[in-house]
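Just so it is clear, none of the values below were taken in a lab; they were calculated from the coordinates. For clarity, every value in this text was computed on a predicted model and none was experimentally measured. Cβ atoms are built from the backbone, for glycine too; each structure is taken alone.
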Structure P
Amino acid sequence: MQNNLHLIPTLAVKTIKSGKHELKCLEGTVHLPAWEGFQSRKGPYNSVDANELSDGTIALTVGEYTSANESLSVSEEQVAAYNYLVDEQSSIREAILNALLPAYQRMQPEYGYEDGDDIMPNVTATAQFTALIGLSTVHILDVHKEGIAYTGYEFGCTWDDEHGLGVMMHKDRVIEIDAADTSFDTWIAEKDSDPVRAAEELEKAKKAPVIPFKKPWWKFW
């Protein structure tokens, strides 16, 4: 795979240590003025980090985590996705907000907030979301279609501090809206990219033998 790391500004290798193990990933930032004026969500777990509104500076990840001895690279499809999300950021924002409006209205009864609650108030226009959500991270996945990688948009939101909000997209097409992990779930992208293959893989997984769980020798319950 050709390494196009230099074609995405600010992107750098980040090493994460966990005990004796090390993982590597590609991280950076991207400036998206289309998301200025929404909540600033740069805190831990996409929490609000400032009283000021977002200036449009968003965290960026490309690809998946790899072990320390593996090389990281950026594909042409990922570069194309980066250029698209920058060039078409306004249309992407509108697509997300237009898809979020009916999804939000369906979620309201599930969360059970009272009418008029500041945490999850009634929303009738997409402009009202500026006070309720903030874009934290854009994920450019390895999965691609028609020369452009899938992208995930990870948000913090007022109504669910724990699970957040996530949107999986291809170009400016919304594929799925759910919790924050939707934004980096490659399975969602794979199903959209090649539904036949995804269905076959799912069937294989269903037929795979289940390995019985064995308790450690020191557990007696």
Structure Q
Amino acid sequence: MKTGRQNTQWLGEGWQVALMITCALILVTVSVTSPIDRDSQFDIYVAFNTLLCLVLPLAFAKACGWNWSDVGFQVGNGRCALVWIAIATIFMLPLLIACAHMEQFQAYYPFYTPAKESLPAFIKFALGMTIYFFGWEFLFRGFMLFVMKRRFGALAILIQAIPFWLAHVGKPQIEFISALPGGVMAGVIAWQCNSFIPVFAIHAIMNVLLNAFVIAFGR
């Protein structure tokens, strides 16, 4: 049975891959250079990045004749996902607690100021960032990784981690330095699980915990 990607005649797969990688890099650039203020325009920030990182890549993949599963948008290996989520949470928990005590993290997080003042605002922030990370992780560990996998094999794990790392410029130094190995590890997890979803779950959980710890320890 032929897939939609195989039935696409108007453009060869090599050009499709090149166009989708170019599209992804443009979307990353637009996302990180956007003038939208994350604090005062938080809702717009989440919606804008969801459009850039999730809706447009999915639409572009479909336009090229690719199934969404071809770009990692699927459940994948559920057992693999649960194992990695558990391992990451156990490993990262003490590191998050340590980082939350550091001045550089106290000064940066949470960047949505109302989240520091009330529980409803924090819940709004957590839910908004969960939506944001769904798109963010799909762009890197779904769209970019699985598109490049067809041309570069396992090297795609390293390639997708580089723009992810550069997108962390301006964040706390420790976070910036760790973003490259973290991006590689995230790529490995997505590769093994055949889905970006477990990495999204890990990133979303870590984000909520870090911001909660920063607020708790900063009082």
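Thinking of P, Q, which structure, once helix-only ellipticity at 222 nm (-39500 (n - 2.57) for each DSSP H run of 4 or more, over all residues; to 500) is computed, gives back -22500? Only one of P, Q returns -22500 for helix-only ellipticity at 222 nm (-39500 (n - 2.57) for each DSSP H run of 4 or more, over all residues; to 500), namely Q. For P(r) over Cα pairs in 10 Å bins from 0, in percent, for residues 56-175 alone, the calculated result is 11, 29, 38, 20, 3, so let me know which of P, Q that is. The correct label is Q. The value 9.4 for mean count of other Cβ atoms within 10 Å over residues 16-23 was derived from one model only; which of P, Q is it? It traces back to P.
Match the computed value 1.13 of Cα Rg over 2.2 N^0.38 Å to one of the structures P, Q, and report its label.
That value comes from structure P.
If you rank structures P, Q by relative contact order in percent (Cα under 8 Å, 6 or more apart), which sits at the top with the largest value? Between P, Q, the highest calculated value is found for Q. In this comparison of P, Q, the computed figure 1.5 for distance in nm of label points 7 Å out along Cα→Cβ at positions 72 and 192 is attributed to Q.
In terms of distance in nm of label points 7 Å out along Cα→Cβ at positions 48 and 128, the structure with the greatest value among P, Q is P.
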